[in-house]
Structure 1
Amino acid sequence: MVYFVATTYFDNSKDKKAYLDYIKMVKPIVNKYHGRYIVRSEKITPLSTEWKPNRVIIIEFDTREQLEQCFSSKEYRNIALLRETSVDSKAIIIE
């Protein structure tokens, strides 16, 4: 198994509607590449003052190849700008 873990940070000066649109559009793409959402939540309790994400997403894939195909697909590239312009995010891959 391989896991895609992302955290997002909302900035009130950015367009949150664009991010909400992204959320709706990304799920079918993830599903197409056999990704399974483990966590998608804004109910987060920070345990330190340095790390306070507004949202955490964990997606499980059977293989790294599936994960890479998903996030390099034309479908994903077509919507990535919605996320990039609406939230600050960080992501890691865990194998």
Structure 2
Amino acid sequence: MMSKPRIAITYCAQCRFVLRATWLTQELLMTFGEDLGEVALIPGGGGIFEVHLGDELLWSKKGQGRFPDSKELKQLVRDRLWPERDLGHSDR
């Protein structure tokens, strides 16, 4: 059996980025549901907010200068895993 993809969101606990991380987790799970194996939340420090798909860095707040919005993040995940999938309103 092929394993399902794992997404990890590392967030700065001191900066209280946990609410944004949980919101994005919810958005990913509502969109991709059982096609994902796991969405992990990993507390960190130093202002970190990163999203990894397996070993690939999809988003870095430090690198991009901002947080991702849910549409962007869903499109990044879709484009790497299921490029043919229609995301409905997130594609418009």
Structure 3
Amino acid sequence: MEKKQAITLKIAGKSYPLNIDREKEEVYRLAEREVNTYLGRVKQQQIKGWSDTDYMAIAALNFAISNVNMRRSREVEDEDLKRLETLEAELERYLNSCRD
């Protein structure tokens, strides 16, 4: 049974108490750091009329784009793997026919 752990993440200056699986704490801490780092870079642009919500929206968009790109990359890798498996099967059939 997984043990839960209470942690508090601070994102954009606001604290968020969470109960997470104990072994996932490092992932949460790294994600917290990554969000705050990216948010800081976006805020350095000091876009006139933008609120903290606008900056957070752009940060969220960036992470969503990264996620979509990663999924697409995996899909391509899966397609390549399927092609290689098909090619391997064809090669195996050919080699077996040559032995007969």
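For the set 1, 2, 3, ranking by Kirkwood radius over Cα pairs in Å places 3 highest. One of 1, 2, 3 was used to calculate relative contact order in percent (Cα under 8 Å, 6 or more apart), giving 53; which? This figure was derived from 1. Consider the structures 1, 2, 3: one of them gives -13000 for helix-only ellipticity at 222 nm (-39500 (n - 2.57) for each DSSP H run of 4 or more, over all residues; to 500) as calculated from the coordinates. Say which. That value comes from structure 1. Computed over structures 1, 2, 3, distance in nm of label points 7 Å out along Cα→Cβ at positions 46 and 62 reaches its largest value in 1.
Between structures 1, 2, 3, the calculation of volume of the Cα convex hull per residue in Å³, for residues 6-53 alone yields its largest number for 1. Here Rg and Dmax of the Cα atoms in Å, for residues 30-69 alone has been calculated and equals 10.3, 30, so which of 1, 2, 3 was it run on? Derived from the structure labelled 3.
Read the figures in this text as sums done on the coordinates, not as results from a lab. What you are looking at is a predicted structure, and each value in this text was computed from that prediction instead of being measured. Cβ atoms are built from the backbone, for glycine too; each structure is taken alone.
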